[in-house]
Structure P
Amino acid sequence: MTEQDIIKETKPRMESAIEDFRRKLATVRTGRASVSLLDTVMIDYYGTPTPLNQMASVHAPEPQMLTVQPWDQTQIGNVEKAIRAADLGLNPSNDGKLVRIPIPPLTEERRRQLAKQIHEIAEEHRTAVRNIRRDENDKLKKMLKDKAISEDSERDGLDQVQKLTDTYISRIDELSKSKEHEIMSV
């Protein structure tokens, strides 16, 4: 194993941290209806916690409305309860066949809370990228200790890992800034 192999395995790990960050950002409410808003909702389906999108079809027919149609109509009450319990600030109602979820406009206070939430999610993912950097740097240092690579190779590897870390952290910052701007714009 060379320092180039370590660099090659670092990229996909950091890329997966960015993808996870994107998924988490998609679940943060803006002011518009988005089906990914309900990705975190879990429903007790006959004793098994099941993600909402695996037991119902979710649609955004209007910019301020989501609809959820469970495939098993007996679960409509559980779906409604789970959405209320998910602490998304949504108030669903059902007509017996369909759960309608109006997306209310965000208040200034709620926008600030969501911006804070985005900062927390971003910091978690920055930490994840830094942990990946630490792991890879430890591997490089161990290789140097075992005399598998030279000091110059180790230094080059450490520099490349640091450059990757800086790149991915700046991408996290860009994504969080754009999401925050989307939330704060009325």
Structure Q
Amino acid sequence: MSGDGIGGVRSILRAAHFAAEKHAGQRRKGAAAEPYINHLLEVAELVSGALTEPDCNLVIAALLHDTVEDAGVTRQELARDFGEDVAALVMEVTDDKSLPKAERKRLQIVNAPHKSTRAQVIKLADKISNLRSILTSPPADWSATRKREYFDWARQVVDGLTHPAPSLKAEFERLYGQAGSM
């Protein structure tokens, strides 16, 4: 499924449809409360833009990266519908929601250097999408301090990535530089 061509396009669109269905009732936390699928599409677009050669499974995993964590999809369901490679990538970037939030955030920092290169691309694209959202439509109840804390935590995660995609790293740095204007 990692190839390109019409089969790859169909697989990506099937994953987008699946993600849209699974996240149908979800909205972003920002003041604009955008449909959550917008985040998933943005992450997939960032991932696809960072690729030097086609990797449909990586784009599919980007679209599905929050389905286990936020929509109750199982690893087995992902493997059955999209293949073992996609399921493994999604699981590699999935937090264990049974842990307290502070521990999940700590583990993202600790585990960042140990992610596969492909999972690091998804992780970095996800952080970029989140920073963009905080800059353009932050949650109404987030103070400037809370926003800054998120940016600083995201920086710690990204700094731990051992193989960040150069174009994504540059975009992260650009956005991080805007944190002072919050």
Quiz item: volume of the Cα convex hull per residue in Å³ was computed and gave 110; which structure, P, Q, did it come from?
Solution: Q
Practice problem: Give the label, chosen from P, Q, of the structure having the highest value of mean count of other Cβ atoms within 10 Å over residues 64-71. | Solution: Q
Quiz item: Thinking of P, Q, which structure, once distance in nm of label points 7 Å out along Cα→Cβ at positions 80 and 160 is computed, gives back 5.9?
Solution: P
Exercise. Compute distance in nm of label points 7 Å out along Cα→Cβ at positions 32 and 144 for each of P, Q and report the one that scores greatest.
Key: P
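Once relative contact order in percent (Cα under 8 Å, 6 or more apart) is calculated for all of P, Q, which comes out largest?
Result for relative contact order in percent (Cα under 8 Å, 6 or more apart) over P, Q: largest is P.
Each reported figure results from applying straightforward, stated rules to the coordinates on display, with no laboratory input. Note that the coordinates shown come from a computational prediction; the quantities given were computed from them, not determined experimentally. Cβ atoms are built from the backbone, for glycine too; each structure is taken alone.
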